[in-house]
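The data blocks that follow each hold one structure.
Quick note: the coordinates plus some simple rules give every number you see, no bench work behind them. Predicted model, so just to flag it, every value in this text is computed and none were measured. Cβ atoms are built from the backbone, for glycine too; each structure is taken alone.
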Structure 1
Amino acid sequence: MFFEEFNLSKKRESLRAKIAKLQTRISALNSKISALRDKQAEYVKKMSEYKAKAARYYEKSKDYERESMIFNKTAESLEGME
């Protein structure tokens with residue numbers, strides 16, 4: 001009877017140690033997941049900023065294209081007057 005209790009006690013201690021080890025591992029993984037989520041949020045924010053910047057540049061290029069067309073039409077009409 002003593003040996004059975006001793007063996008059960010050892011098994012409990014072993015299981016507690018395994019559980020503690022797994023909890024430590026889970027905690028470390030949760031920390032890594034949290035850090036990755038933060039990095040992902042930062043990346044998404046930067047990409048949104050770049051996308052907005054690209055849209056502004058695109059609009060500017062369209063404005064320059066319109067100005068160029070107006071300039072060319074004006075130049076053509078002036079050449080036609082000569």
Structure 2
Amino acid sequence: MNAYRHNAIINTFNSNPTEEQIIQLTKENKRLKDFIIKLYEGTDYTVNDMVSMDNNCYGMAIWTLTNIYPNESFYQKIKKED
């Protein structure tokens with residue numbers, strides 16, 4: 001992991017984002033939303049899905065993996081925005 005991505009994770013974890021903040025970000029960033037939906041549905045995703053994310057979305061994706069997943073109500077809120 002390069003320093004750029006490492007710092008993205010540190011910044012996100014230091015800010016301790018809420019589920020609502022992540023949901024709001026998924027409304028603005030389709031790549032993050034698709035990543036979360038694929039995670040919950042057990043669908044394959046490629047490394048490029050994360051590599052091409054900006055710093056903020058990358059950090060939020062890691063935060064979702066480590067602090068929210070699995071949470072069915074969170075997934076339903078993300079999915080509902082489709």
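For which of the structures 1, 2 does the calculation of mean projected area of the Cα convex hull in nm², for residues 31-70 alone return 2.5?
2
Kindly point out which one of 1, 2 the value 4.6 was derived from, the read-out being distance in nm of label points 7 Å out along Cα→Cβ at positions 15 and 47.
On the way: 1: 4.6; 2: 2.6.
Considering all the candidates, the number was obtained from 1.
Given that distance in nm of label points 7 Å out along Cα→Cβ at positions 39 and 63, derived from a single structure, equals 1.1, which label among 1, 2 identifies that structure? Write out the running numbers ahead of the final one.
Values: 1: 3.8; 2: 1.1.
Of the structures listed, the value fits 2.
A value of -20500 was derived for helix-only ellipticity at 222 nm (-39500 (n - 2.57) for each DSSP H run of 4 or more, over all residues; to 500); which structure in 1, 2 was it taken from?
Considering all the candidates, the number was obtained from 2.
Consider the structures 1, 2: one of them gives -0.97, -1.07, -1.11 for log10 I(q)/I(0) by the Debye sum over Cα atoms at q = 0.21, 0.25, 0.27 Å⁻¹ as calculated from the coordinates. Say which.
Going through each structure in turn, the value belongs to 1.
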